[in-house]
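Asker: Each structure below is given as structure tokens.
Only the coordinates and a few stated rules stand behind these numbers; no lab work does. The model shown is predicted, which means the values in this text are computed figures rather than measured ones. Cβ atoms are built from the backbone, for glycine too; each structure is taken alone.
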Structure P
């Protein structure tokens, strides 16, 4: 499957995740209360990532690395999964920049809600 932004529901929040062609999550939002807000966050992310300075590198106490995508006002839009080292983080960041602009949005919320038997 192609690289895509997926809209997903988890614990009554709607998230987006930028997923690569192999199914690996490159970025995941913090979650919001509505699908429309989540779709707006994707548009903010697309605008924000035009400037690489909006991806901020962090290191966890166990020395793993991840990036946080911040909107122009400093609001956190999404974060990457943790990776083992800076080389892996550079690779992940390069993949984000290579695909985010053209990645379609796939709504998986309806399928997920139907599978859980809720509305």
Structure Q
């Protein structure tokens, strides 16, 4: 069974890019366009990893992460920040990695594999 990754980003072209890339890399994907939707999908799909944009409408990526971290079922899911905003490395206390947009595909693939133990 393929590992599942939640791609959380409000930019449709980034979601399409990441989900296509991750699908082609052998992962199952689901996506959310804001933090509220992300929490719903966490509960429904129980992904093994989350890629997270920090600047989204409604519940921001930071708020999504705080809500996720409060839930004992989801607090240990690895999070990879994919964002174009400055200071993104300071936004979350313990992301697995932080990637700038545009994304280095090889580094992202290696980071995903390492984060989910492959």
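Asker: Assign the value -9500, calculated as helix-only ellipticity at 222 nm (-39500 (n - 2.57) for each DSSP H run of 4 or more, over all residues; to 500), to the correct structure from P, Q. Kindly include the intermediate steps, with their values, before the conclusion.
Answerer: Details: P: -9500; Q: -12000.
Attributed to the structure labelled P.
Asker: Matching task: 28 is the computed value of relative contact order in percent (Cα under 8 Å, 6 or more apart). Pick the structure from P, Q. Show your work: numbers first, answer last.
Answerer: Details: P: 28; Q: 22.
Of the structures listed, the value fits P.
Asker: Out of P, Q, which one gives 19.9 for mean count of other Cβ atoms within 10 Å over residues 30-37 as computed from the coordinates? Intermediate results must be reported in sequence, preceding the final value.
Answerer: Details: P: 13.0; Q: 19.9.
This value belongs to structure Q.
Asker: P, Q: which one has P(r) over Cα pairs in 5 Å bins from 0, in percent, as calculated, at 2, 12, 26, 28, 21, 9, 1, 0? Intermediate results must be reported in sequence, preceding the final value.
Answerer: Numbers: P: 2, 12, 22, 23, 20, 13, 6, 3, 0; Q: 2, 12, 26, 28, 21, 9, 1, 0.
It traces back to Q.
Asker: Let me ask something additional. For which of the structures P, Q does the calculation of semi-axes √(5λ) of the Cα gyration tensor in Å, for residues 14-77 alone return 20, 15, 12?
Answerer: Working: P: 20, 15, 12; Q: 19, 15, 9.
So the calculation was done on P.
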